[in-house]
Structure I
Amino acid sequence: MKGPSVIHAAMDQAVRDGVFPGGVLAVRLAGELKSCIVAGCLSSDPQDPVRTSTVYDLASLTKPLATVTCILLLVQSGKLDLDAPVKHTLGELEGAPIGAATLRHLLQHCSGLPGWRPLYEGLTAKGIAWGRSESARQAVLHLIGEEPLMYRRGEGSEYSDLGFILLGLAVERASGKPLDEYFHESVARPLGAHPLCFNPTGAESSPDRPAVDVSIIAPTEWDVWRRQWLKGQVHDANAAAMGGVAGHAGLFGTAEAVLAVSGVWLRSYEGQRSMLEQRLVREFTQKSSSFCSHSSWALGWDTPTAPSSSGSHLSPESFGHLGYTGTSLWIDPRRKLEIVLLTNRVHPTRKNEAIRAFRPLIHDAVFHEIVSATN
C-alpha cells in the first residue's frame, strides 16, 4: 500500500537524517487502514529492508497494550479493585512504604515511587540469576518494597516503571497465571493479534503461540551486561532480569498487531460490542481531576498536554503512550483515528534522541494529509 506522499517522504527523510534506521507507520481512520508506510532497514545493512511484517521491541507500549488491558479485564471480572491498596494483592508489601498505594495510584503514576532503579544490579548483587524464576520475581518485589517514596501519594507525579512492575505482578496474582500467558489467552489470541508477545524467540513458544523468526525482528542495542546485540531479547534490563516478562516492558509486535489492541480500546470507547466495558474504558482513558490534577496521565494512558508527542491537532479526548525504543501509539476517539509508529531508534545507540522532535511532526503530517483530507 502506497502511503500519502508527504508522510512517506517524512519517514524516508527521517531515515536519511539518522532519526532511526527504519520504521513502520500505520494509520487507521474510522476502522479503515488508510496508510501503512515502511521506511529504511532493520539496521545499517541495506540487505534487510523494513517490511510491514517487521517485529519491534515495543518497550513501554507494553504498559497500555498488555498490563493496562489485563488490569481492566481483571477489574471487570471483579478480581481486582482499582481503589484497593496494592498490599491486598501483593501481600509481601504489607508494611512497605508503597503498600498503601492503590492500583489507581500506580496506574496514574502518582504513587510516590521513583521512576526507575537498576533492579537488575540488585539481583546480581544478591547472586540471583536473571530469569523467570520465582526467586527473581520475589527479589524484584522486595527491592521495590524497600524504596522510600519521593512524595506523598496522590500529590505528585513521576512516570514510574517500578509502579508498572508491581501492576504486572498484580495481574499474575489476580489471574493465577504468568503475565504473558494471561495476556495471550485473554487479549492477543481473542483479537487475533499475532505476533504480539513476550520473548518472541523464546522457549515459551507453543503451537498456540509460535516463535517469531528472528530475521524479521528489528535489533536494538549492544548490551554490556548480556554481551550481545539484542535482537528478540527485550532491550530493558529490568525486564530482562525478570526473564523478559514484566509489566513495564517486554512486549514485541508488528504495527498490525498493535492496531488489533488499539482497535478494541477505540471500539469499546464508542460503545461497540467488545471484550472491554465502555464504562471502564472511558474511566481508564480520561485524565482524573480528583487528585494529581496537574498530571497528563489517565489510568495507564497518557493524554495530550502541549507540547505533546501527538502533535498539535489531536482532540483533548485522545489517549496514547510512547516506548523508549522508538515506538508510539495515539488514539483519537473523536475522529476515530489510530496512529502507530514503530521504530528502533536505539539502534545502534540509545544516545540518539532525534525522535523527540520527529514524533509531533509526523503526527501533524498525518492529521493534515489523512484526517483533514476526509473532512
Structure II
Amino acid sequence: MEKKLIGFDLFCGCGGVTQGFLKSGIDMRLGVDFEDSYKTTYQTNNKVPFLKSDIQKLKAEEILFYLGDISSHHLIVSSCAPCQPFSLKNSKRSRDSSIDPRIDLGFELIRVLNEFESLGIFCSGVFIENVPEFSKSPVWQSIRADLFSKGFSVANKVINCADYGVPQARRRFIALAVRDWCFLSMPKATHGDGLLPYKTVRDAFHSLPPIAAGEECEFTPNHKSRALSPINYQRITSVPFNGGSRSSFPEELVLDCHKKCDGHKDVYGRLSLDSPSPTITTRCVSITNGRYGHPLEHRAITVREAARLQSFPDDFIFYGNNIETNARMVGNAVPVEIAEIFGRFLSDKILDLPVLNLSPNNESCQPNNIAA
C-alpha cells in the first residue's frame, strides 16, 4: 500500500487550510470547530466531515473515528488557534488567560498529540498559523519546546503572503514541525524583487462584473455589496479612484472623530489596482473599517472579491445568514494558496519517513458529537 498523508484540521473555520491541503494532495478527513455557523460552508466545499466541538473537551478517540485505519499512513494536523488574543489591536491585558481564555487554546494541540501517542499514533507533521505577535508569546515558546521534546524538527517564520503569490499583503506567523531530526527549512518565496511579480488587486478582480452598492450579481456567488447610507455614498464618491483616501473628503464630509484624531488613515480608502491588497479582515465588506473601497466602483468590496484576495477559488461558496457572517469566514481564513504551498512542502518532507503508527481499536473510537 502506498503511503499518503492523512490530515485533520483543528480550529478549521470555513476551511481555508483544508481546501489548500486537499489541493496539495493531503487526504483531509475531518475539520473541528466550536462555531456551528461554519459547518455548511466547510462540508459543502471540502466534502470533508465537520465536527462541532469544544476543543478543550475533544478526545483523540473522537478524531480517530473519522480518520479510519491510518496504521500505514502519515498523520498531519493543522492547528490555527484564535489569533485575537495576540493581535496588536487588543490591549496587553487581553493576553492574560484569566481575562481572555482563548489565549490557552493553542496548548490543546499538545494535549491531542499526547492522547494520540497514548493510543500508539504518532503524528508526522504539524502546521500552525497565527498573527505575527504569536511568535513572541509564551504560548508559542511552550508549544515549540513540547514539539522538540517529542522529536519534531521545527521551523517558523513570519511571512508576507504576497511573497507566495497571494494578492494580499498579509503578514502571518507560520510554523512547521516534522517528526524527524533534520534541518527543517521553510518554503522559499516565489514573488517579489528578482522573482515573479506580485499578484495584484487587478489580477484578483479580473472578470468580475460591476455592481452598485447594495446590489448582488445573479451569476457570481457571494458577489454582493453592502448598501451605503446617503452620506457614506457621498464620501466614497469623493475618494479618488485606484488608491484614493479620505484625505480628499470635503470639509462637510469629514467625521468629527477624524477632526480630532488622524489615526486609522485607511478607513474609507480605496484599494489600488496594481498592488496587493491590505490585510483582509472579518470586516472587509465595510468602507468604515479599513481600505476596503472598490478601486473603481462606488462601494465596498464584496465577499467574492475578498475571497479572491484570500485565494479562494470561485467555486468555493460561502453560506450564512448575511454578508457579515460570510465576511467573518473569509477574514478569519488562512489563504488557500498558502495552505497549498506549505502542505505540499510538508508532504515532500514527510512521505519518505517511516510510519510509526500502530493500529488502534477503532470500535472504541466513537465521537461524542457526530456532525450529520
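Quick look at the values:
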quantity	calculated
Highest-scoring label, criterion being distance in nm of label points 7 Å out along Cα→Cβ at positions 46 and 294, among I, II	I
FRET efficiency 1/(1 + (r/R0)^6) of positions 150 and 342 (r between Cβ atoms, R0 = 30 Å, to 0.05) - structure with the largest value, from I, II	II
Computed 2.5 for distance in nm of label points 7 Å out along Cα→Cβ at positions 118 and 326 - originating structure among I, II	I
Read-out Kirkwood radius over Cα pairs in Å, computed value 20.6, structure in I, II	I
Which of I, II leads on distance in nm of label points 7 Å out along Cα→Cβ at positions 190 and 222, largest value	I
Among I, II, structure where FRET efficiency 1/(1 + (r/R0)^6) of positions 54 and 198 (r between Cβ atoms, R0 = 30 Å, to 0.05) as derived comes to 0.95	I
Test item: mean count of other Cβ atoms within 10 Å over residues 30-37 calculated as 15.9, pick one of I, II	I
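Read-outs throughout are calculated quantities, based only on the coordinates presented, and are distinct from any laboratory measurement. For clarity, every value in this text was computed on a predicted model and none was experimentally measured. Cβ atoms are built from the backbone, for glycine too; each structure is taken alone.
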